[in-house]
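Colleague: Pasting the structures in now, so scroll down.
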Structure P
Amino acid sequence: MEQKNHTHSQQCNCCGISRRCFLTASAMSTFTIPLIASAKPEYPTESEFKQPIDLKSFRPNPPVRIIGVVIREKPPYWLGWPGTSYDLEGHRQEYERAFLEAGRRVGVNLEMLPEPIENDSALEKFIQYASGEKPDAILVHVQHLNVWGRVDKLSKSLNIPMIIWAPVGMVFTTNVPELSRREGVYLLSTLDTSSLDQAFRAVRARKQLEHSRILVVHGKDRKDEVMERFGTKIRHVPRNMMEEMFQRVPVTDEVREVANEWKKNAQKVVEPTDEDLINAARSYVAAKHLLRMEEANAITTDCLGMVTQKTVPTPPCLGACIFQDNGVTYGCEADIFGAYSLMLTSYLFDKPGFMNDPVPETVKNELIVAHCVCGTKLNGFDKPSEPYIIRSHSESNIGVSLQVLWKEGQPVTLVRFNNPHELILDTGVVTENINTPPAGGCRTNFSVKMDNVEESRDVLGFHQVVFYGNHRRDVKAFCQLYGVKVIHSPATANPMVPREQKA
């Protein structure tokens, strides 16, 4: 480790290694398929630095294909649900329009097959067709209560994620106790067609993860890897590449505009000077160029290492906030699974997450979450920003960070990938924003009353990602669709640890 004098750490209780060592060691065991090291690219020229890069261009936009089909009994119906009075073709057309509109909103290509599946022969033909086409997902529109055997067979016959749209009147609880919880299945039993957006986003998010490369800026080595399960690519590059890139960035019109815009829209500026804002904007531009140079879609850097050793005059906090607001992940402290968790919230919910250090407030029994990087578009990338105050980076008291003010009473979700196969999931409600000082710690700092967790000291994880909305069921649905194990913080407080008895 290079940062022997770094004080911002959490010790691993079992072995005493630093937080960053622990996170890095845990991450390294989940990567497979090491690739041939990529060639070191050339830095941009001075004229290239003067050409602004569209930050949103880094967000992956791969084609997503869903094939839709109706499964029903052969009409006309007599008795049985949905009932003889149910307008079968009218509702089929109504829901098909809703499917296509949701696909357009989310950005997925939906192909509805014209012929319904009404018998076993048609089911077998569809299984053969889908097996050959290999779409990203299948959308099954159920139009009769008695076809769940065929739906079950379809799920078991195809290794393709399946979204089931079963409007109210098409399913009893007794039809789906196992199917509705099966890996690869996303059941929507509802009349709320807006729920289709989230189901389609789940398919899109999985494809975006597959088509993403995370740039990990740390250490001295260059290597490429592929993460298990979703196939996300990981590229490690030496930390001095970011340091050199920053030094090369001139004070361009873009740099001045970024500094002025963020200063103008702030509630107030506390510690930073105009020079600090210029340097923060240069760091932002440097990160964009490094991302393009390395053909990456997300980034996480050894930011504290650079600040500790004073190799740059500013931490990258402001630039990271801007990245988050534009749907491009910029994670802290070279924490790969912290960045991965940020990518999940960005791709799955179209809103930025907040990677944090968790602190127990033991009098109010709440969880305080704090860090110096936080996006402002907490309600969504296309929504207005939450208010913010321009502050320094708390630990070093240099550079520019944001104190973003979260809405009190706002439900939130906390997620954290422990590895590609397991995710921590909890929810809570924001109770208050906390100022530093009088509190110590990072600038964006607020408390959360946890749901279904008796004791705040027992909240699982570190660098959890917090984001607006109670999305517990949505996250669980995504994880079920793609086989990720979900764990929650304990609902009942952990017991007292007895004092060790002296011999």
Structure Q
Amino acid sequence: MKDIGEALARVHETIKKRDHIHVLHTSELSRNDREVLTKSGWLQEIIKGWYLLIRPDLRPGDSSGWYATFWEFLYVYLSYFYEEEYCLSAEHSLDLHLGVTVVPKQVIVLAPKGRGVPLELPFDTSLYIYAPKDSLPIEREKIKNLQVMSLSLALCKVSPSFFQTQPREAEIALQLIQSPDELLRILLQHNFVRAAGRLVGAYRFLGNKKMVDALAKGLSLVNFTLHESNPFIHPKPFISSSSHKSPYAARIYALWQQHRQEVLDHFPKPPGLPRNSKNYLHKVEEQYSLDAYHSLSIEGYKVSEDLIKRVLNAEWDPDKHKQDLTLADALAARGYYEAFLAVQASLEKVLLGASPGETLEEDLSEWYQKLFAPCVAAKIVKPAELFGYRRHQVYIRNSRHTPLPSNALLDAMEILFQCLKEEEHASVRAVLGHFLFVYIHPYMDGNGRIGRFLMNLMLGSGGYPWTIVHLENRESYLNAIEAASSEENIIPFVKFLRSEMEKV
């Protein structure tokens, strides 16, 4: 153990010099340290000569550490071989400008010394570095420490197929351009004739007359020949305005618009608000024990029928049962019960005619506070942590999707509340509300449980029954969320929730 501790201390000193990036080249490790840390599970080989410092308690095959450090590895690797003489391709430059949350299968890089041979990386990812015909673009900047094209240059150089295969991201990128002069300078400097026609056509498709007129006028002043064409093939834009505060907020809005019809196509019509709200709430109350067992078990807590009964019957007593104050399972069970009561109170308001979106916006913070109040009482969680959204980055085990950065949460949640308030269909509110809540992941913990509470509040707003996601279907549930998050396929998630609801 002493050898491991000393080796970790030396490695930590190296990592500190690189802003705590946990990627190491073999030249930065002594042979003894490398062997000791690899054998003890602290070092994981990425490719020959490159290592990732990870927690040894990660399960074999767990991709979380790799996805969390994917972009950092690219920065360290590219800097080691090319210093700053490289640039990400137009499409992958846009990925970073737009804060795309999914780790790409392959990243393409331009470098004068690139060999044009794919480098296979862990978990079916790869890096392709090739030498461009022309010199590297002058219009470069740094994002995540990586050399990328400027937003304007990337939009001009990206292939026409980008607007067809990734129309939502193309719309967001176009809306991020603050001034037509940013594009005009690039178009004229590089004589991008075809790109000019695509961009003018794209802005016309988006209904941005101001940009269309400004670009057309600017190009005509220098006798630039314009052949306008619309590069999009979908019938109408996902984003109706350019007023979103960040690309993350714009993406939440666009995802809602993109998927809502798919929910309507695969989810049954709502029964309508129940005539007797008390009977509905009584049925919800009867579901508590089963709901608590499955929802907590899905998150990895070990909850017994006895523990749930003690909580339900007000027998959760830290003075009498000391384990109630110390066991994470007991604290989670108590918190779930208190949050369940708060959700019932919110549901009662909705059944009596309150706006479900406004109710969630008003009550969400209370749900979260109730969920973790027992942890505060046990001094496991600081009281201040019950207020506001998370302040640090989180990652989801084995997911290519990375939840939004903490500085994007306020804007994204504001748009989610807006979508919920504007949506007329309860099924869409329930399915997309749940999906986008866990996609954003606004809290450090409890997102899954709160996401299912949100789903049931919205189901109740249409008279659908309280629905339990069962433990035995955990894998199908998580796979459906992953398909929606990383592959933009919401249909498995819609069908899964429908099947769970139809069991009631």
Structure R
Amino acid sequence: MASSSSHRLSMVLNHLSGGAPAPAPSDSSLCAAPCAASVSTTTQVASDAHSASSSASKKPVFGGGKGTLAVTDSRTAKTYQIEINQNGAIKATDFKNIKAGGDGAGVKVFDPGYVNTAACKSAISYIDGDKGILRYRGYPIEELAENSTYLESAYLLMYGSLPSKTQLHQWERAVMQHSALPQSVIDAVNSLPHDAHPMGVLLTGINALSLQHPEANPAISGQNVYNGRDKNEVRDKQIVRIIGKMSAIAALAYHRATGRTMPSPNVSLGYAENFLYMLDAHSGNVNYRPHPKLARALDIMFILHADHEMNCSTAAMRHLASSGVDVYTCVAGAVGALYGPLHGGANEAVLRMLMRIGSVDEVPRFLEGVKARREKLFGFGHRVYKNFDPRATIIRRVAEEVFQIVGRDPLIDVAKALQDAALSDDYFIKRKLYPNVDFYSGLVYRSMGFPPEYFTVLFAIPRAAGYLAHWRESLDDEDSRIVRPQQVYTGEWLRRYEAMDGRPQVAGGVDALSDMPMSNATRRRLVGSSVAK
């Protein structure tokens, strides 16, 4: 950031954290983890973190760089010149000029799932799937996992630079002071069934926050609420509020299932440490402290899950933001997308797969079942990575550190045997199926005592930083406009309305609704009748 921007941000965070700037913390208090509590990832720092002096440190020419694409339409024999920008991208709208009569419309780009469509420009995260590289604002994920904290990495994602000591202290204080929940949110969560899924509870809490802060809703307070004269203060207030409260809502969801009362946050602790405190400080024991190595391990997990470029839920976040809706609704929508089993729920599927395999001896038979399409292999392969997911390498090391504290999970041996067998089998090598972030994360969470249905919540808590960074970036994107994708229409062309008596009965529709099962309570109600007075 420019110095003026840094100064402005410091003033905003100082205002949000409640008054005069506190003295800058000592070097030891800013250390990613005290020596006695460190979780080492040194041996896992991959080639990306060691490449600063190599050619890899030079920014590549993306997509081959700037140029022109000549497209010849075989229908008309016309040739069109389409500009390729410096990032190796072309504008999809340029294809609208390619026409061949018919309905007069130009060519559309058909890309289900946005496999090769760049919906925005972003400076937040960078992934090289072929080389197994992930960077936040240019910093290798390995270096951040080794040296940073979740809140420091969140600041980096949000504002583009690592904070100074004073900035980090103000940022941490602002976030932690917003970790207490309003009673309306607690009441909304407590109104839910005790067996409600934790992700559903988390969504309820986030939506309740939206109702708690109507001043942050452009539909209520004015369309310009996030881009007005005080835009930085307004944006930053929502950012620290959401990051601070995400872990508290998640802890409340945990206690909703256990039937216990959640203690108040301890704002003197670090982010992950306070989260564990809210889970485990029973009966208001303010002197309770989580094990420092477990707190550091969870903090590393939070760093690794904080952002991942334009994934499904982040794309949903930016999609919703384009409509001008309030940031709480945007985050709730993104978390809703993360709830999907193909996105955030994959680590739970990995754990259940490992439990089903059961032992190292069963690994060969399981992989034969995968190749015969009788079994599904979870935790391998990625839409982007065609190499090792760098996060998986770090998490495997974190798992070993956690086992030293809480005991070794025997499933880690099954996981290692499965990884080794798959990576030595031509079937999986040819398909570039490597372990992804979900492969070991479930084992870490299970070893720390979290139930499988809570795993996606542990994904959502840190990903809030990435969501909010993309939300903030999209507000200042001059190319941003309301998302309105095209479609390729394949339905009926023109039909006339038919009177009821003349319509044929077409199979499908609601025919099967009458056969749907119903509860005995519903049957009791339906066989009853109203008594006339």
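Nothing in this text is a laboratory measurement; each read-out follows from the coordinates by a stated rule. It should be emphasised that the depicted structure is a prediction, and the values quoted were computed from it without experimental measurement. Cβ atoms are built from the backbone, for glycine too; each structure is taken alone.
Colleague: If you work out distance in nm of label points 7 Å out along Cα→Cβ at positions 430 and 454 for P, Q, R, which one comes out largest?
Modeller: Between P, Q, R, the highest calculated value is found for R.
Colleague: Let me ask another. State the single structure among P, Q, R that was used to calculate helix-only ellipticity at 222 nm (-39500 (n - 2.57) for each DSSP H run of 4 or more, over all residues; to 500), giving -9500.
Modeller: This figure was derived from P.
Colleague: Where does the value 77, 64, 36 come from, among P, Q, R, when Cα extents along the principal axes in Å is the thing being computed?
Modeller: Computing Cα extents along the principal axes in Å on every structure in P, Q, R gives 77, 64, 36 only for Q.
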